[in-house]
Structure formats: C-alpha cells, structure tokens
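Derivation of every value follows stated rules applied to the coordinates shown; laboratory data play no part. Model, not experiment: these values are computed from the prediction. Cβ atoms are built from the backbone, for glycine too; each structure is taken alone.
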Structure 1
Amino acid sequence: MVISTGIDLLDRLLAGGIKKGASALIMSTPGVEDLQFAHQCLFAHLNNKGHAVYVVNNKKPSILKATLKEFDWDVSPFEKKGSCIFLDCYSGLLSMKSQEKDYVSNPTSIAETSEAVFRLLKKVKKPSLLVFDSLSSLIDLTNAEEDVLSFLKRLKSQLKESNTTMIALFTRWPYSKTTIDSIEELFDCVIRLKAIEQKVILRSYFSVAKAKWLAQLEKKEIPYKIVSPGGVKVFIPKILVTGPFNAGKSSFIHSASTRAVSVDRLGTTVALDHGHVDFRGFAVDLFGTPGQERFDPILEMLGGEALGVIVVVDSTDPKGFARAKEMLELTKTEGLPAVIVANKADLEGALSSSKIRERMKLPEETPIIPVVAEDIKKVRKNKPCKLNPEDIGKVFEKLFETIV
C-alpha cells in the first residue's frame, strides 16, 4: 500500500507513491520552492479519506492555510471533520496566543515539541500522514543538531508502530556534512529539489535519490514549476510543432492548448503560433513554425533549446512528406524525441500509418498518431479547426514517454 504524492510522474518513479509507514525527506537547496510538494501530497491524502497531522514551525498556521487555498487545496472541510490537525509550533516564538487547538508553548524545546507530536500521532485515526514543516527550522530554533537527530530516531520508531507515513521538508543550509548525511540516512526516501542555471534562467528539477522499498531506482532529473492553482507541474519549456504548409499545425496548437496566440496571420497559415498545455500533471509550451519556404532561414533559431518535436503532416498529401523531413533537418531537431501527427486521417485518400512510415523512411520507434477533426461539419477553409481531444492526448502520452 502507498500514499500518492499527488504528482503523477513522481508517483511513477516511486512505484505508485510513498510506501505506507515509510518516511520521505524533501530536501531542497536554498531558494527552491518545496512547500507545494508536501501540500499536494497532503491534499491528495485527505481527498482519499486519509487523516493527517501537520506540524508547522516557520509560519502562522493561518498563513499556511491561506497558501493552501491559493492552490485550490482548501483543507477547512477536513479540519471540521477532524481528519486534518495542525500543530502550531510557531506562535509561541512570538509570544502570541495560538488560534489552533493544538500548539506548543515553547517551540525551542525539543522535549515539548516531541511530546506534542507523539500525543497527536496517538490521537489521529488511520490511515495517517505526518507532515513536518520543517526540519531545518527545528534545527535553527533549537540550535541542537544532535537532539534533533535523536528526536527523529524516536519519531521513526513511533511511525513504524502506528504505520504512519511522514513527509518532512528540509532546506540544505550550510549545516555540517555529518548532520546532513545523518538526516538522509534516517529517511526511507529522499526526494531532492534543486535549481540549475541555463543561459541566465534558473530551472527547478526534482529527483528521487533514495527509496528503500524499490529494488531498482530510476534516477531521473525532472524539470518542474509551481503554478497557482495546480501546484507542482512537470515543466517542459519548449516543444516544437513543425510540418509543411497547410498540414494543420495551427489546428494542433490551438486544439491542444489551454491558451494559444497566433502572430502574423497570412492567408491559410500562421507565421508563428504559441500555446500552453496542461496535461496530466505536465505543463508544456508549444512553439509552432511556419510552413512556407520563405521562412526557412529562421527555422534553426526556432528549433533552438527544444526538448521534443511534433511533426504534423497531411495524411492525404504524400508530396508534403519530403518537406516535413527537410524541416526537421532545418530546425536541427533530428535526434530529439519526436511524434508524427498524421492529420486528416479520416479523409478520402489518407494514407495509413504504415504507408506514411514507409514513404518518410521513419524508424519503427518513431510513433505515428492518426488525428482527425472533432466534428468534420465544423471545419472551415483557411481556419484552424478543433481536433479530436483523444487523438491529441495520445500524441502527448507518446511524446512524454520518450522525454521523461
């Protein structure tokens, strides 16, 4: 049995989620957003009829709840039912009266904090989740790294007895290497968050560094961003959509996107299309290329930094297949993960996927997805048309399989 993190791809890397009764450390470098990883898991667990204790020692619980609401994760109904309990380990630092039923008067005391946590773990019903926000703040408040480690050892023993799963947030400030290594060693699972600078832009990545319940760990660095509402999304900053003139690139981008814009409209084509896609926990930016040869000089620039490519061809126009191959070469995207969209697949004269593969001399591993209009009666000449959502979903499923 597992507890879902609420993040589809992370669940896949963990073979379904965090094993019940296990402890997971979300370790981030300073400046990297980590809170939403815990919040997304918390809300998914509560929605799945679970119970949770949330220990917060670095902000007022009211601010925490407001942040949850911003992401459409309103936990107040679960609080009223008693399935979500907040332990306030912050108000006491400011000598303020806590608004929570459960609080710690002296958050700098490890003994008082641990006593309150253990008491609530006995009180809460199963299946239960403990969110600790955060371990690094606990170290800073108590200034006692050894005592925090001792507390974690006792806590792990208690979690095992009650089959409670824990998620703890930890920012990797310049603590001693011994402390950091010891904390990592205590946890069954370690999820690392970091930012990497790419041409002056910082991109955030998550990876699973450790999961004791897995025989084999798939080590991948997954790009992500935090969106509100929505939370953690696997972020693919650039997918190129290319193909011959009038093949249906604009129709694909506009049909796939939650929001799309077109620039420099000329007759039946759009010189540049841009769209944003939210699909099953992925956030993707699509960039279209013009199909006319007069735009060839800028194709290499448009293909720069793309992580994958969608090639749209007209199934009824074999003459365009050579042009599609040429555009792949011009955009310098050959070798990137690619999917061929065989548009207009239901029209008279449309070639089958096998015939298209043969004509384009494509390897077997390159997916070809037939795509049709959602309603052929609504198709208008020289206008982007709405494509079948199920077909578009198949395109993204195949592409994301190869990218991540």
Structure 2
Amino acid sequence: MAIVYGRYVRNITRNLLDKFANISKSVEERLGNIKTVKGFCKEQEESKAYEILLTDALNLGYKEVQARSLFFGLTGFSGNVIIISVLYYGGILVISDALSIGALTSFILYAGYSAISINGLSNFYTELNKGVGAAQRVWEILDRQYSIPLHTGFVPKTPPRGEIKFENILFSFPSREESIILNNFNLTLLPGETTAVVGRSGSGKTTISTLLLRLYDPLQGQVLLDGIDIKELNPIWLRSHIGAVNQEPTLFSGTIRDNILYGLNPGTKVNEEAFADAIRKAHVDEFASQLPNGLNTLVGQRGMMLSGGQRQRVAIARALLKNPAILILDEATSALDSVSEELVQNAIEQVSKGRTVLTIAHRLSTIRNADKIAVLENGSVVEQGRYEELITREAGAFRELVRKQAFMVNS
C-alpha cells in the first residue's frame, strides 16, 4: 500500500509544481504588461483566469491531503486492529496458562516500538516520494544537452573582417517545424558595407539576425564568416564581435550607465573616453542631462521608467560601446521621433564605417543610403541592389512594396 501511495503522491507533487510554475509565469507576464491589461479593460478577466489557476492548484492540494488522510487513516486503523487482536488472543493464552502476563506485556510493548518505527518509515517514504516528484523537473533540466555548446569550437586569434555569406539556408523554428521561415535563402554581406533587408511582415527578416548570432542552426545550408562555417566557431567568440540593437530593446533593472556598460565584453575594462563617445553618438547625454541623477538614474524593470525612444538610444549606445566588427540593426530607430531619428541615423552612419552592417528595415528612411537592399519574399531573396536601381524597376518587388506603402515613409 505504501508503494502505491508513494507513486500517487509523487505524480501529484509533480503536477502541483507544474501548476505553481504556470501561476508564477502568468502573474509575471500580466504584471509586466499591466498597461496593456488596463488599456483593454481586462482586469476582471485576468482576475478570473488567475482564480481558475489557483483553484486547479488547490484541487490538486486537496487530492494530496485526501490521499494522505486515507493512507495514514488506514495504517492507523490497521495498527489498532492488530493490537486489539493481539490483546484478545494473548488474553486467551493467559487464561489458559499458555502465556504469562509479563510475556504478553513485553510483546505488546516491543510491538508498539516497532509500529512507531514503521510509521516513521512510512512518513519518510512519503516525503521521499514528494521530493522525487519535485526533483524530477530539476533532473530533466540538468540532463538537457546544449543544442549549441558554448565552450566548444574554434577561436580565431584575430578579429573577423566581417564577410558574411548565407548559403542555401532552410530554416524553421523547433516549436513550429512545419512552418518554413527561410527557404533557399542566399545573401552576401561585404565588410564595411551596409545591407538592408526589407520585406513584408512575417517574411523572415528578423530570423536572419537570429541565425547570424547562432541562436539557432539552420536545417540546411550554412552561414559563413570570412569563409568559415560559424558552426565551427566558438559561439561566445562569435557573439563578442556582433553588436545588436533590436526593434524592442531590453533593459535591465539598474541605472542608465549600468545598461550601457552591459555592452562590454567579459573581462573588458571601462574606457571612459569610449563610453562618453558612445552616449554622445547615440544622443543619450541629451535626455540624461535633464534627469536629476543623470546617467545614474534608475530605469526600472525592463526600462519602464524611460520612454520608448530613450530606451532605444540606450540600446544603441550599448551596441556602440561594444565596438563590434558586425552590427545588426533591427529597425533600431523605430521608436524615435523624427528629430531624434535623424540624429541617431547620422550617428549610425558614422559608426557603420568599416563595419559590416545588417539592417532589418521597415521604413524607407533607414535604407536610402544602404550599399545594398535585399528584398525578401516567402523566405527567399527575390531582388537586390541599390535603392536607386530597385526603385526604377517597373515590376520590381521593392517598388511594389513602396507603392503599397509597406514602409512608413516620413513626410
């Protein structure tokens, strides 16, 4: 009975921990997006959804208590029945002079000690199974193997020149293997040049930067850096030479200065001159100087104390401080007003010199001066060239994008 009960408790404990994990995830997600919740008047719905999650966890807790009560109730009842049976049969033996009262008393005393020990073992077995149920999740995580090991691969002695080639790439995310994102994708990025990738939403533009950072490996094809497949390179070395500014930059709780210094590679000392140059080129100093604590101003969780444009400029400064050979700009000026966008765009053009720059573009103003524009459709490059060349093609894909106002053209 103890074995059956132990297995049952183990499964309940595991399911209960899963419920608690879902509750924590739900609370963190909703509180992190509280503005959206309030904006759509979803307070009551979210409260009800949270109540449902708590009720599910509570019901599992009830099941555990019921099983525990049944198990210990049965074991206690069984023990009492055994003691009564021993007293009854022992009394008969005493009456018939087959057993002395002292021997019967000694037997009952020793049996009681044994029962207490067995009960302790039952409790231990129960808690052990609860611990095993909880530890199974930890073991699953510990037993996982990195799909992309961090500490293996070739580490070149010199920084990369920055020539990047995507050759016959086929890619889909592991969670959606049936949905092909990139198919027969080919593109070359030359050192010192800016390549802009444009296309409709969902065409796979941002996925290109994901593959370049080697957050995922393609199903087929290869990504080459200076003629070397990046699968052969050490991932940490590779990423240390790539700076990225995303469309929705992520900041950490701390000060503005801390978030900018986050861009330094491990083991690199702070160069105050380079730091000052980065905040000046990204125009961080313009808004930081107006804050009471300047660069030591706390940005809050995910940078919520700053505006979208301010977060964007902090992220740009962070990438500039890294001084990478390769720069990825996933619509890095998307959250800026027209004045700030022009200033930052000029700064980006200055720091892009001598670097390989991949720009994921959504609006026309960010790609006019690109050395090459690649148009993406259905996961493949269907057209590439300079802006002046592509815009004059009557039936060209790029001209069609502009005509349909796929880009937000600044007036």
Using helix-only ellipticity at 222 nm (-39500 (n - 2.57) for each DSSP H run of 4 or more, over all residues; to 500) as the calculated read-out, with -17000 as its value, let me know the right label among 1, 2.
2
If mean count of other Cβ atoms within 10 Å over residues 16-23 comes out at 15.1 when worked out from the coordinates, which of 1, 2 was used?
2
Comparing 1, 2 on Rg/Rh (Cα atoms, Kirkwood Rh), the highest sits with 2
Who wins on distance in nm of label points 7 Å out along Cα→Cβ at positions 192 and 312 among 1, 2, i.e. which is largest?
1
Have a look at 1, 2 and say which one yields 20, 13, 10 for semi-axes √(5λ) of the Cα gyration tensor in Å, for residues 168-223 alone, as calculated.
2
To test your reading of the models, identify which of 1, 2 gives 17.4 for mean count of other Cβ atoms within 10 Å over residues 232-239 when calculated.
2
Computing relative contact order in percent (Cα under 8 Å, 6 or more apart) gives 14 for which of 1, 2?
1
Structure (1, 2) behind the derived value 13.5 of mean count of other Cβ atoms within 10 Å over residues 216-223:
1
Using mean count of other Cβ atoms within 10 Å over residues 48-55 for the comparison, can you identify which of 1, 2 gives the largest number?
1
Assign the value 11.7, calculated as Kirkwood radius over Cα pairs in Å, for residues 72-119 alone, to the correct structure from 1, 2.
1
